[in-house]
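Have a look at these structures, which come just after this line.
All of the numbers you see were taken from the coordinates with simple rules; none came from a lab. If you're wondering where the values come from, they're calculated on a predicted model, not measured in any experiment. Cβ atoms are built from the backbone, for glycine too; each structure is taken alone.
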Structure P
Amino acid sequence: MKWPLLPKQAFPKRVIKVMNSFITALQLLTIFPVKTSGGNAGKDFSRSLAYFPLAGFVIGFSCAVLNFIAGRFLPDAVWSILLVIFMAIMTGGIHLDGLADSFDGFASSQASDKILDIMKDSRIGTMGVIALFADLAVKSALIFSFPPHLRGLSLILACTVSRWSMVLPMTFFRYARTEGKARIFLENASVSNMVISTLITLLIALFFCKWKGLYLLGAAGAVSYITATYVNSRIQGITGDTLGAINELVELASLTVLYFIFR
C-alpha cells in the first residue's frame, strides 16, 4: 500500500514528514505492508521514534477490533492465548526474539563481549526458552483476568506504553555495539522526539484512564529505566535485543498495573 494515496502536492510538507515518520514506525514495529512517500530515510528513522507509541496504539487497536469481532465465539482462556499469538504475529516476533536473546546472554554470567556474542547467535538457549514461555504464559493470564469489555482497552494501552518505553533508553543510553540495526536510532535519537513521544503516550493514557494513567506511565518508565540501567552496567550500552526485552517487560508491567486500575 502506497502512502499517501493522494498526490504529494495535496499535503503540506510538514504533514508529509509526519506521515513518513509514522509510517516508518509502523514498518519497523509491525509487519504491515506500508511504504513511505519519498523523504529522507535517515531523518525518517530518527523522527519515527516520536511516533512509536502511535504504532503501538495501532497494534493494540487491531487486537481490540479482533477481540470485539471474534472474541465471543471462543472461551475466554483460549481467546486470551490467541490474542497474544496475534500480537506476536503482527510484530513479526521481533520483541520476543530480543527477549530470548537477552535472557540467554545475561543469564550466562559472562563478560560483556561474550554476552554480546551470545545475543548475536541465532540459536536460542534454555534461558531464552524459559523467558519466552514465561512471558507468553503470564501475558495470556493477565489478559484473561480482564473482563471481556475491558480486554481490548487494556491491550491498546499496554501496546502504546510499551512502545514508548523503548524511546527512553534510546535517548539516554549509548549503543553497545560498533554496528547493528538499532545503531541508526540511538545515534539519531533526540530529546525533542522523546518529548513528543511522551506527550502522545500521556494523552492516550489520560484519555482512557484519567489521572490514574500517570500510574501506568510511571510504572512503565521505571521498568524501562531500571532494565536499561542494568543492561548498561553489564555491556556498557544497550542493543536492539535489549530494547525488545524492555518492550516485553513493560507490556507485562503495564497489564499488571491496568489490572489494578480497572479492578
Structure Q
Amino acid sequence: MAGELVFIGLGLQDESGLSLRGQEEARSCEHLFGELYTSVMPGLDLENLKRVVGKEVRILSRSDVEEKAEKVILSRARMKKVGFLVPGDPMVATTHADLRLRAHKAGIRTRIVHAASVMSAVAGATGLQSYKFGRTATVPVSWPGGFPESVYTTIRDNMTTRLHSLVLLEVDVEGRKHIPIPEALRQLVLFSERRKETAITTETLVVGIARLEAPDMIIRAGTVSEVLSAGFGDPPYVLVFPSHLHFMEAEALHFFCGARRELVGLKP
C-alpha cells in the first residue's frame, strides 16, 4: 500500500483554526506529526488539539524536520498515511516547501489542506487591498553582521512602485527570542538615516499588529513615532508599511486601525 504525506494548516491563533477537512484528514492518518517552531500560535492548547483530532500528535523540532526528515517522517510516509500539522497555511514556510519537494523526489504522494495565513489575514485586518502588496520582508531575531539591508530596500522599493509592504518579525520559538515592534522600527529609521534617504522616517505611516486573529489582537496605525510608543504585548508581530492608498483603504486604516484622518489623507 502506497503512503502519502498530508500537510495540514492549523491557522493563526489556536486549534480552532483547523478546518473540518483538516480534522478529517488528521483523524485518518496513521502517524500524526506537528511543528510549532515556524510561528507562535498564542492560544494553542496541545492537549485540546489531540482531543480534536482524536489521536496523539508528536511535536517535532526544527532539526527533526530539516535534518532528520528521512528517518522521522518520510520513512513512515512511504507506506502509510502521515499528517503534518503546521501553523498558518502549510506552504508559506520554506521549510515545509522543502519537505514536500523531498517527499516528491522520494516518490511519496503529497497533499495540502490549506488554512488561514498571515499573508492573507493581514489584508483583512487592516482593510488594505491584498493585490496591492509587494514583496514581503522578514526581520530576523539577530543580525551579527548588522541590520539586514534587504529589509529596508524591500520596503523602499515597494513604496517606489506604490505597493504596500508586509514585514514579518521573526520569532525563535525554540530559543525563546523575538524582535519587538519598537526595536524593528528604530532599526529601520536608523538605516534610512545612515543612507541619507527618507523612505522611512519617524513620520512615515506604519501599522503594527500583535497576535493577528487572537481575541486580544492589537492593531495600531500611525506614524512610526506613534507606533513606537504603543504597547503591543506578546508576539507574534507584523508590521505593514502602506503605500499609495485608495480612499477605502484610508477609511479602513482610520476606522479599524486608529490612524488619524489627516495622516491617511481623509478630510477632518
Q.
If helix-only ellipticity at 222 nm (-39500 (n - 2.57) for each DSSP H run of 4 or more, over all residues; to 500) is calculated from each of P, Q, which structure is the one that comes out at -25000?
A. P
(Q) I have 25 for relative contact order in percent (Cα under 8 Å, 6 or more apart), calculated from one of the structures P, Q. Which structure is it? (A) P
Q. Here distance in nm of label points 7 Å out along Cα→Cβ at positions 28 and 164 was calculated and came to 3.7; which of the structures P, Q was it taken from?
A. Q
Q.
Between P, Q, which one scores greatest on percent of Cα pairs over 22 Å apart?
A. Q
Q: For the read-out distance in nm of label points 7 Å out along Cα→Cβ at positions 60 and 212, a value of 1.4 was computed from one structure; give its label from P, Q.
A: P
**Q.** With mean count of other Cβ atoms within 10 Å over residues 156-163 derived as 28.1, matching label from P, Q
**A.** P
